[in-house]
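**Q** Dropping the structures in below, format is structure tokens.
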Structure I
Amino acid sequence: MSKVAQIISDLQKIETGYGLMSLTWRPDPIPKDTAFESMKRVIDIALARKTKAFFNVGEFYGPNQVNLTLVKDFFEKYPELRQHVIVSCKGGMHGPTLTPRGKYEDVLANVDSSVKAMGGYIDVFEVARLDGSLLKEGDVYPRESFRALVEKVDEGKIGAISLSEVNESHIRAIAADWKKYLACVEVELSLFSPNILNDGVAKACSDLGLIIICYSPLSRGLLTGEITPSSTFKPGDFRGLLKRFQGDAIAKNQVCIDFLNSVIQERPADKRISLVQLALGWVKHWSTVEEFKGAKFIPIPSGSTVAKVNENFDEEKGKITDAEFTKINEFLKEFETVGDRYEFISK
């Protein structure tokens, strides 16, 4: 079995992955000891289930590659655990401006820099955004970015390639050229952002047998139920700039939260689950839908404490019934989220 095929096989066994962005890319980074406890708990849970853990990291998730050095420090403390984790890293961005840097030589240098910062081999690497400035007439995607990534796979610096923030045309075009190197596609999916289910992205992944890594499955905290119209955000928390998180929008989006809580209340008292578990269960349930039978949906919630990790990774409580799934989807047909994924408020 090729390395890429092995990574896909390992991912197929994973129900929930772990997003590490919120550990470092925030106004008040999580203390290292606390982060380590949460990271280790994720791996312990995976080991108990006889699967690998999945860590999703970013080269630009905080200054000076701090997200990667956190992972390096963790595996230096627990070297025996590295073999049990699939690490997927986003890069290919100019950190201070968050603009894509997809030139061949830039991607080569970025992969090398990320590997060094993390202390070695990275299982999966992705350019976080396709660099549209490199497109020539007739191009669907910047081919040189992927020539560089393939070179690093062949060198053994990385194991496979993921796509990130792509549309159906991108996925099909890139797969036509580089399919044997592709393992997964990372895109946003949540009850407030179900776009990929209807725009061809999930269908393309299913047709091509690609894993779907679902980021922001809790809509950046909105589906925790802890954010209210009166919530404020610290300077540096970009949610404070998004329309979805303003008082009026949250009040209107609360209709969805109230509905989801009513679904939970309809369960027998001894079968109740949290709003978070319902939201994650909805994402995972898409793996059972015939239309997308060739894909696997893996949500990657964060979890800055062991308690949150335990909640997010409780797979028994993270299951919803077919009837609940149908009822939620019927509701979503009529519900419209206020504030798009990256719709910023006007100044």
Structure II
Amino acid sequence: MDLLLQIIFLVALVAGPVLSKRIEHNIEIYFLALGVAGATISNLWSWHLLEEALLHPVAVYQPGIGYIPVGITQVVLFAGLAFYFLRHRLAGWADKLAQPITVAVLIAVMGFSSSVISAIVASAIMAELLAFARAPHAYKAKAAVYAAFAIGAGAALLPIGEPLSTIAVAKLKAHFFYLVDVLMDAVALLVIFFAAYAYLQLKRYKPAETEIIPYEPELKEVVLRAVKIFVFIFALTILGEFFKPLAKAAAALGKELLYIFGALSAVADNATLVAALVSPEMAAEVLRAFLISLVISGGFTVPGNVPNIVFASVLKIGFKEWIKLALPIGVAIFAAMGAYVLFIAPHPPLA
């Protein structure tokens, strides 16, 4: 009965924003409502869950240290404020920032550096730079989706990159660079591909002059964006706890089925899936396939990964718009990388 309820909630999470514009424009409140409903029905409420839900938007957990007060909410707020006060200078770079080669280089740089500066910082910087680019919304949305895939993959290499890698290294009791050994070849392929793909796609895009609207950030909007992100991450934390039984039910699946199951990351917190399924007994090749599945499918929808949430918030990309842009290329890459990590190069070449 619990699994059936979780499946119903999964369908509702995707169907709601797709079928209703009102829900799509208020997706944070919708996810919060479903999270509260799921936790209440399943009797999951506790002080520990509430504490985690309040901390996750404003802090990052590091094993052996605890919560560090550098969360997605503050990063997005501070980046927004910094770029707001630099808006006149950045406006002078608008044409250069819109060039396909510039966007492609930025995607590659942010993708490879995201595991060091964190996915939150990389996506906040990239999103603000794209916002100032002298290009139409559709152009920026394409660039944002491809950048989100690259940053989400790159951040998986080090435990300071994103919660997924932090939890994986902690649960495995592995050394700091363990995921570099396990994932480097696959992550490099993903980052390079999305940077190159962005260049080719954006180069073909010929916007009309009337489509270009200058970006003029407002202080009120910068603050409201940070508040919305806080609510979104709060809601995803509760939903992650709600979906834990579904994740644990997949623990006995073989490597191939586990790779497919990782597609759940499109709507469920990938850090929760890692916490539920990864263990010291997991073989390196199984871990490799599972984590690659998570970082790719996490790009399919707005709530799938932290970079998606940042880009969608800054650039006002809707849930349906994100899916239309991300799913075609995302599913193709999901299949191609599945073949790579399951059959062509199943064993980590550096491990």
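**Q** Tell me which of I, II gives 23 when you compute relative contact order in percent (Cα under 8 Å, 6 or more apart).
**A** Label of the originating structure: II.
**Q** Here is a follow-up. For Cα extents along the principal axes in Å, for residues 87-182 alone, the calculated result is 39, 32, 20, so let me know which of I, II that is.
**A** Derived from the structure labelled I.
**Q** Out of I, II, which structure matches -12500 when helix-only ellipticity at 222 nm (-39500 (n - 2.57) for each DSSP H run of 4 or more, over all residues; to 500) is calculated?
**A** Source structure for this number: I.
**Q** Still on this structure, I have one more. Hey, mean count of other Cβ atoms within 10 Å over residues 215-222 derived from one of I, II reads 23.4; which structure?
**A** It was calculated from structure I.
**Q** With distance in nm of label points 7 Å out along Cα→Cβ at positions 175 and 335 derived from the coordinates and found to be 4.0, which of I, II does the value describe?
**A** II
**Q** So Cα extents along the principal axes in Å, computed for just one structure, reads 55, 45, 40; which one of I, II is that?
**A** Of the options listed, only II reproduces it.
**Q** Additional query: Assign the value 3.6, calculated as distance in nm of label points 7 Å out along Cα→Cβ at positions 39 and 111, to the correct structure from I, II.
**A** II
Bear in mind that the values in this text are calculations on the coordinates, not laboratory data. Computed from a predicted model, the values in this text were never measured in an experiment. Cβ atoms are built from the backbone, for glycine too; each structure is taken alone.
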